[in-house]
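Visitor: So, here's a batch of structures to check.
No lab work stands behind these numbers, since they all come straight from the coordinates. All figures in this text were calculated on a predicted structure; none of them were measured in a lab. Cβ atoms are built from the backbone, for glycine too; each structure is taken alone.
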Structure I
């Protein structure tokens, strides 16, 4: 057996496109001849890669919110993707799919309790779809801190994948995984992807035109000669946006298929995935990580919280949006606990386990009564349901896409405000308390540097629309 292995990891994710108030994706003319971008990307990437069997031979994660849409859009293809992971479980005892934190929240910027919820919900969604516990989890934007890694380890996650510059040491050997020691005696394994070739896959179209040449000229030289001579096992991980294979770069699903099943093996390189690699090659070295770093911003995590050189426009609006939603989240949490705690002794556990109701694994009233330890009245259950839905919207309003791009006057930040407006409306229905005035006072400082659009006006629009739609 060859001592040279490689892993292609595809991070598959799309920002939520559904109208937050109707659950329907609006028509998007730019996606023609498809109705919207989700359908276009699915047809160009997900379906062909599933049909070629590529999801069996790569490491991958699919965002839970995207997978939910996919399952309703094309159940056959979605199930085919799942079956390719299951085939590995049957053959090797481990699968190649990884979980993902649920709402694509930048976890180092999240509160401790939000980290726990995002990881728990991501694991629950993965188990619901893949029918097994995940061994690995992809962190949104690979954004990491030690508390996040500890939360992963506490919930049974064994490994994640990071960029090499997220290691606290220089000149690391990316052909092997490392162990990170955490507080409380916990530990987790990190695979660091190879930086240069991963970047070329993402940004240099010519590099992925010929799989045979790629295997010989680009991949093979990455393996260390001394390790090869001494028969020491090596793994090269290449990580990228999975949607470049067929969507961002047409026909690259064919490149991927040939690379995985033919081109690489001709050069003595075996495709693998992290869970399988760890069965035979546990990490031998320990390492520390650079906290508050990510794979898509070389300024740490500034892209999602403040001005950053990644942006071409004034990014001050990002700071004010983050501050405004943090304030609103604190207020929403306070009301949630004040409302639920007198009826349910463990409101944190109820909020965390609400994902099982969202997945259809249990009924919300049954979950509430179970944790209340008694049968509550219909009115009490209704109020708690409203509060739980408010907390769900509160999680959605931190979707990372709201801060990723240069300008506030886009669909992604506005969707986050629509989630926030829903949360405020639900709290008012449940308790009579109105958080809108304080939220709008904060949001007035969020201004588009391009058009002058103000977030308080957008929030007020969504808030008014929630009442109109629900009263119609």
Structure II
């Protein structure tokens, strides 16, 4: 076997190996990719379980629950223990005055009449060490809060904070559902638009082929072929642009739902089924209830929180009452023998009650109360303004929906007319009754009408979502 044949055989083996590895890799990747057929409702439900904002909002609710227990525990008995050991490397020294020598002089002179041979000098000091080198203590303290105004108000505030967290969780769920709905409908419209563009491309390609045959036989001029070729190229460019939009919208929807980017989504709801969910009639009355709107609920809870904060600052003028019991065992040794339980330990126990009475803070407490009062006033103003804004939004959403509904109906009629005009013009073109300019004009009109129609569909569906949210019809 020649060297050339050996090299060819080796190259062939390497090529086959690469192909097999590529097929195995593709197969493994295909197995790891999940296909998710989803209706709009299924996509929304999936997002509610998997979107990171919903997960974090749910965690906030759990944190608020734990905060209630933390605050409540502050008013329950508290027990703390302590163990201490001290090794006095140098025992503290105290200077004691020499009170013995003056006493001896006095007794000898006054009682016995003796005259000291050594005259009495100034009073001296003697260094004395008190205590032992090794000391240990072990004890425990039990304390109980009896009355504290801030604690009582704080406990109420934690319950309102839990309510706020729950309402905020509901708002997050609503926002996620709405954003998923918008992205889902946008992707559905883009795919439907692409389907019609591909059908149009097939029709133009067929017409172009037939026209080229006519050109070969001398029945039409080359300008007619060029015009149709230009139409086909423009249509292909439009399909390419729509494909890019679909890729972006597909990734956005996956992100909002909580599906991995590598996985695929199949939309089970078409434009027709989405439109069927809407009552294609004008909304006459909005049936708006301000108290049911999630944003107004949050404003109401915020007002309650500010009110309790105001009450808490007021409670700082009240005294704090607490009781306690303390027990300590002490041991003093000159050597480290604390584990010799035959030696004595010396106990100390204390029972007490303590009241702290705020008297004067140079106006600091007053300033805090006034700040909390002003914050409460702001919260009330925000609630009033928010309620009025939500009422206006509801009326505006109703008007917008009705306008978009009228526009959709017009564009729907225009779509049918444009399709009919293009079909008839195309047939006449094949029969040689109209020019290439006429067919181009008719087709461009059809494309523009199709774009306007799908834009009206998306605007209508989006207006419906905003209307439901404005009317608290989640």
Structure III
């Protein structure tokens, strides 16, 4: 059987660590590993190293990403090893890597042989589509690639992946020169959905004059209006939006890369799949409710380029007040908040030049302005009770166990269900408790709750069993499942 040749280039140190970590999770029994690397960290390159020796089905959610993946993979493996299952491409069943959109696979019913499935931009896959593909490959390992492990609605990816590997932090990529630092300008407060701190054109001319910039706006009408205004002001601009024809989109990006177009104005159409390292600025003229979208947008300008010392994000809505600096290190999870602190940090704006930077140091690192110190008033003293604060997931195991025991006692005294203990424990430690003292009745009640969630939300049948196992350390016995199903049936009759 023909296997893939070794990939051509040498991985960076963090990529090599990520490769070993993913293999380790697979060896431990994980079926689907979610690999998180910030934009510019080389997700495709890293994943190619995990394809060696395998028949690979590489799935993307959009046609542009298919073309991008084909180009990257052919740079690592000879052409005869990589083929596409997509309109306009010849079918090559003998190719060891088959690249396809999930829509094409589902529409055609095509399921090429595979030992490994790679999901590009993993955060775009809804559980239903993912399961429809995954069910055709029982026991096959899979890898989800993303810079932002949460969906557009902020929900995590734990219903698809069962292990998480963070390949590198922003601080590591910045210190090693794989990303450039990002200067941020922001308003003093978050603004409403239809409010902007400044006119986008005026902001571009003031903060990023002459830069290659992505301009993100809130509607197609505004996109064309702003592009016309920028062009009339001597800043050649083009629009890319959801209905832009494929060839027009490609031409606009090519002209932007070549410098013939200075600004690309869009409505969230260029948050991924666009690699223009020479671009150094973003004018953010619309809000970002979720941190994942915010990071995808900022990622467009963080790649290094000759002569590019830094990037600039001009935030006209206050998104950076909500989500923090775009290069702050993040915490990632498959449950709860997919992306969370310590991203959001106290920031200040220089009263002289307007630069945005962490609350300390002083003076302003950009212009040196040091505002006069104001003596604070004496503190007001209250007689408040103090409570212990836990260090989240970093809390020592014995302290976690002590708190778990306390939560169990409170639940028993107040007649709360086991789920209350799970929920409170998760708030404190961002993890599931190890439940080894539950009664059969509690296990039945929790199983019934999970079955109801799976039924009401349209999850696959295995959802409840997987969640049960994560809480109790084993699969639900038939007796527990049967009693839980009987309890649900009785509810329906009632």
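Visitor: If helix-only ellipticity at 222 nm (-39500 (n - 2.57) for each DSSP H run of 4 or more, over all residues; to 500) is computed to be -14000, which of I, II, III is the source?
Guide: This figure was derived from I.
Visitor: The value 90, 38, 19 for semi-axes √(5λ) of the Cα gyration tensor in Å was derived from one model only; which of I, II, III is it?
Guide: II
Visitor: Next question, about the same structure. Consider the structures I, II, III: one of them gives 17.6 for Kirkwood radius over Cα pairs in Å, for residues 163-370 alone as calculated from the coordinates. Say which.
Guide: The read-out comes from structure III.
Visitor: When distance in nm of label points 7 Å out along Cα→Cβ at positions 91 and 331 is calculated for each of the structures I, II, III, which structure yields the highest value?
Guide: Answer by largest value of distance in nm of label points 7 Å out along Cα→Cβ at positions 91 and 331: I.
Visitor: Between I, II, III, which one scores greatest on relative contact order in percent (Cα under 8 Å, 6 or more apart)?
Guide: With respect to relative contact order in percent (Cα under 8 Å, 6 or more apart), the highest-scoring structure among I, II, III is II.
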